[in-house]
Structure formats: C-alpha cells, structure tokens
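Trainee: Down below are the structures I want you to see.
Quick note: the coordinates plus some simple rules give every number you see, no bench work behind them. The structure presented is a predicted model; accordingly, all values stated were derived computationally and were not measured. Cβ atoms are built from the backbone, for glycine too; each structure is taken alone.
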Structure I
Amino acid sequence: MQINVQLAMPTGREDVARDFYGRLLGIPEVPKPPEMQRRGGVWFENGDLKIHLGVDPDFKPARKAHPGLLVQDLRALVGILRQEGFEVLEDAQANDCYRVYVADPFGNRLELIEPER
C-alpha cells in the first residue's frame, strides 16, 4: 500500500521543511517534477510513504486533520524533537502502541506511532 500525504506550507519556507521532515524525521527529499518546481514546496519520500508539502498563499495549518506515521524508535525521536524545541504530546490512552502528537514547524498536526512489541 502506498501512502500519499499532501500538506500545505507557507511561501518560501522550503528550508524549514527540509530541516524538519528531512533532518529530524529522516524522510529523504526527492526532486519535484520540473514543471511543478516553480510552484514552490518540497517533496519527501521513503518507499511507499510520500509526503508532499505544497505552498498555499492563504496557508492555514491543519490542526485537527492529520496524517499518522509509523515510526521505528519513536522514543528516541521524541527526545530529539523535544531537544529541538518541539512540543510533543503523549497519548496516555494508547494501549497497543506508543503514540504522540507533534506540530510541524508550520503548525500542521502529525501523529507518530510505534506499535508495542
């Protein structure tokens, strides 16, 4: 199954997206098709996961609707995110997984999940 997620971002913040999605979350950036590059934004893909951030001149962050991403070694990532200044909210009601919520640098909500072993 391929997962495609489209999120919006403000104009001119591609480097911020690269730092968060590429460096912190570890999702490699892929080049956008040449005919789409002039629109701005940035794409990240890893196997079946595709997260495309598109520029929206009337940007408003998605604070309720959100993608859920399966993460390996989520506790380590949570430590890194907190060290980088991101607020991470743990879901104390999750029984069969470790689940947290974090907003990307633009305010888009993300759910990060690691199944319990």
Structure II
Amino acid sequence: MSSHKLSFGTITILQNNLAEIIVDEGFVMDEVLVDEFHDFLLNNLDTPIGLLINKKNSYSYTFEAQKNIVHLNNIKSIAIVANTSGAVMSTETLININGNIHRNIIMFQEIDAALIWLQKELL
C-alpha cells in the first residue's frame, strides 16, 4: 500500500489494480485535474482498475470535468463512499450527467462494504 499526493488530493494504491481517492476539501476538479487523475491511474495501476472514491471531504467539479471523470475504459468498477446527503446528491448528479455510462458505479455508506464489493468485481 502506497500513498501519492497529487495536486487535487491523495491516491492510495490498495492493490495492484485498486486505489482509494480522497479529493482535498473545497477543491474544484477541472478537465486538467481529470487528465492528471487519469494519467496517474494508467501509469500506476494494472487493469482492469477498481476505484474507491472516499467523499469524506466536500469538493466540486466543473461541468466538463463531470462529463469526463468516468470516461476511462480501463476503469471496471467504482465504489463511492458517501456519508452525507450532500455527498449523495452530488454523486447522483455526476452519475446522471454521464447517462449512467459507467454501469459499475455503486454508492456505499461504509468503506468496508465498498472494498468487499470492489474486490469481488475485480476477480
């Protein structure tokens, strides 16, 4: 397990194809940061990729970033841990903007349940 500080937050590699992402408080993700995120995934993880998005902080996306964030073919499954109503609403908006293009996005309230689901998905 290794942690990497990027310009927008921290990515912790949990397994060779599984990472936890924590975006810093108050950050606004734009297209440039989405490219940085995707480049990191492609250069540091094996495929297919599983992501655990830990929404413990409050942050936002530009519209273009919202449309592009899940458009990486190497991502197989995304588990989003959302513990507040704001985090749930923003996640639902993100999924709806993408027309549910990524069929393996599931929201969880607990990290342990999210990790169990991701590990099964990546088998």
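Trainee: Kindly point out which one of I, II the value 14.3, 46 was derived from, the read-out being Rg and Dmax of the Cα atoms in Å.
Mentor: Label of the source structure: I.
Trainee: Work out which structure the value 17.2 belongs to, where mean count of other Cβ atoms within 10 Å over residues 39-46 was derived from one of I, II.
Mentor: I
Trainee: For which of I, II does helix-only ellipticity at 222 nm (-39500 (n - 2.57) for each DSSP H run of 4 or more, over all residues; to 500), calculated from the coordinates, equal -3500?
Mentor: Derived from I, not from the others.
Trainee: Given a value of 10.5, 30 for Rg and Dmax of the Cα atoms in Å, for residues 7-54 alone, calculated from one of I, II, which structure does it belong to?
Mentor: Label of the source structure: II.
Trainee: Let me ask you something else. Tell me which of I, II gives 23 when you compute relative contact order in percent (Cα under 8 Å, 6 or more apart).
Mentor: II
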